[in-house]
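What follows is a group of structures, each given as structure tokens.
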Structure I
């Protein structure tokens, strides 16, 4: 008789598996097998959307480079939000820094790598007059120089963080606010807010929605490792109407180098258009001299 493979999700995998246990993850659409020490994932055929033409990403040096997109009004007072992007660290273990923070740290929405108080890993900070963060240890995050897809969703105090379409479980501190502060500061890509915390690596296809995307949408955004056109619904992605910001890092017709010309590999970045709403929150160099790179996700 045919055997049905049992199902699970990336966040509810069995806690005490035996070697050889196999499951189908309904959120990532991957098959996973326990080898006695770790879960091993294998991609299913799933729904794969054709990739979008993608020639460039943005490269940051980790010490002074960042892009400034101003103050996205959709973040101010928002009860729902999604941030999604591709990132490739310049060295193994490098993680993406992005977001905004005011000077006293009580108004904050960001992601950053940290080494503090005996903890090394990644912080997601969401603060609206109080203190809240989720910590993810390095051991649970990519430790290579490959491209990976990151997504953060926020829904009235419920926060979810995904890497390559798989949900990550972190350690929380404080109580998550039900909304983002109504007063925001400039949003950065390549550094954490107004702090001198930068990352070395490449960002591509940085996007935001004014809704908390569900896990099916997030898995589709990963798209088995291939970026696609976010301005149109396809597969399990049905939130193009809620897309408010999309910085393609060199692949929009209005993206330019610092001299106003068309991007080429190694050029210092000039303008990166918000493809979801042109001439609103276009990205420009906030510090250093980030460049266009021909390295892109598949």
Structure II
């Protein structure tokens, strides 16, 4: 199967599962459920769920075993996007090519939609996991990746760094938590769902972290070089806000080299995974966006 075919298949599978596990827009509170679905089904590549499914396959698991992890990851990620876009944080009008959730539903409903998606992610892991013995490990992995030592910690560090002198070490500290932590969780949760041993989960963790760093460095580059139609969100906002980014710290060309270096680390980590062709292809996809 080609990488494109895999991504299309994974996206369709995850969208069907998300439609099943999310509350119906006809169910009270209707406006809240509409806003949750508006944000979830706004588009997107479903990259984190795809990583989870690919990792599950790579360790010999079946797709259905990774569905709860895949849905929980997308719900958690979407909650973070809703909150990132709010006026108090990034103040963005566009997400995935259409109005952000708070622009469509108002700040209060958007905040609550994000809150609901975050908690629903853990409900899905608890109630929908195909292998009950994996629930605790999956919940722990997602919580660690998304809390103060992961995504939320990276977000506050990113806010606090606005306007400061660019520093590559500080940039990478932020990126490792704000972005790479959830990529790491995607790979590890897929491995856990598929029954991987500890050594394989460690390899998947190294892979996910390096992939996430490469992905975020490329995102930094694209914010400098692409337009709103290509990005699906407002370009140039990082520089305008004085964000701590890799291009700000080391320039565009060295940033491209850094992205390739992290991609190489991700590929090397896969030497400890038996069937890793799709996971390796996802590395190429992440980096080639900036070519």
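Here, each number is a calculation from the coordinates, and none is a lab measurement. Values in this document were obtained by computation on a predicted structure and should not be read as measured data. Cβ atoms are built from the backbone, for glycine too; each structure is taken alone.
Ranked by relative contact order in percent (Cα under 8 Å, 6 or more apart), which of I, II sits at the highest value?
Numbers: I: 24; II: 21.
Comparing I, II by relative contact order in percent (Cα under 8 Å, 6 or more apart), the maximum is at I.
Kindly point out which one of I, II the value 4.3 was derived from, the read-out being distance in nm of label points 7 Å out along Cα→Cβ at positions 143 and 183.
Attributed to the structure labelled I.
Here helix-only ellipticity at 222 nm (-39500 (n - 2.57) for each DSSP H run of 4 or more, over all residues; to 500) has been calculated and equals -22000, so which of I, II was it run on?
Details: I: -500; II: -22000.
Among I, II, the structure yielding -22000 for helix-only ellipticity at 222 nm (-39500 (n - 2.57) for each DSSP H run of 4 or more, over all residues; to 500) is II.
Please state which of the structures I, II yields 122 when volume of the Cα convex hull per residue in Å³, for residues 79-166 alone is computed from it.
The value was obtained from structure II.
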